[in-house]
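Participant: Just below sit the structures, each encoded as structure tokens.
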Structure I
Amino acid sequence: MITILTLHVYNTPGVLDRVAGLFRHNGWNIESISAGVIQEGATSIHVSFKNQYIDMRYLAKQIAKMDFVQSWEECTASTHFIRELLLIRILKKDYSALPLSQKNIISDEGEVVLVECIAAPGEIDEALQSVKALECARSGGTIITKGVVT
């Protein structure tokens, strides 16, 4: 089970450190964290946790104390599209065994290829079990709301 939180915060120095500190202080292990400016003065931070119980009522109280948070929400696969970027270096012969539909060779190095893949985090987990990665890098989950947002 993956839990992803999205926080919309004022873009000020130290915000990411304070957000990470909140989770560290409570003993929650962050699986991935990503941040990006969404408009002038505002940043969206996505924090994901895997196989951990997070008391949302307690977390809501803690987040309410943070004066730099504009809004936040818990995101699920039923209400949001969740995607992750995987860059993986594998043997060329293993490319066809990589079970992802959105994959693209970005560098051909003879017997080795560098592949970019986009999929849901669970699909990325499964793909990494199916091939021997010589090297890989993952972006962590990035999300956007499904449907019409008003």
Structure II
Amino acid sequence: MKPYAIKQINLDEYTNCNAIWNMQTCPYTNIFIEQIKAGNRDVFILTVDDDYTAECDLVYDNPEYGTIPGERLYFSRLIVKRSERGKGYGEAISLYLLDKAKEKGYKSIALGVDCDNTAAVNLYKKLGFIVYEEAEDKDGKFYRMEKAL
């Protein structure tokens, strides 16, 4: 793994995440933008040689995501650029965000992951998340996972 940097970005920089995932085709992009504007989603990026390589977000108040204000937040949008997957960047940004959540005083963190996303499920289990429910929505079956901080 090459040296990397992780930082929080603001709304003006958010379109740079298009280097990681296709913002134009994602049906949730506008929801994410509204959450950022409302101060309810913090976006963190991992860069390698100043190149956007991975993104992961923290969502603070969204009952649909299982958040509890001041108690449990939501770990959202862990995504690594395809060409950089399997190199440890997903784990690196995940560990960084878990530390951030702990620093902010949260007691737990929740996430949802597609049941068939074996690599992500294995990473989350390695990080100490446990599956507490299997659910299904319009996008398919997914696990709800949680980790005590």
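Participant: Which of I, II yields 27 for relative contact order in percent (Cα under 8 Å, 6 or more apart), as computed?
Facilitator: I
Participant: Tell me which structure, out of I, II, gives 23.2 once mean count of other Cβ atoms within 10 Å over residues 53-60 is calculated.
Facilitator: Matching structure: II.
Participant: Cα extents along the principal axes in Å, for residues 13-76 alone was computed and gave 36, 24, 16; which structure, I, II, did it come from?
Facilitator: Corresponding structure: II.
Participant: Out of I, II, which has the highest value for distance in nm of label points 7 Å out along Cα→Cβ at positions 69 and 85?
Facilitator: Checked I, II; max of distance in nm of label points 7 Å out along Cα→Cβ at positions 69 and 85 sits with II.
Participant: Given that percent of Cα pairs over 18 Å apart, derived from a single structure, equals 56, which label among I, II identifies that structure?
Facilitator: Answer for the origin of the read-out: II.
Taken together, the values in this text are just the output of simple stated rules run on the coordinates, not laboratory data. Quick caveat: nothing in here was measured; it's all calculated off a predicted structure. Cβ atoms are built from the backbone, for glycine too; each structure is taken alone.
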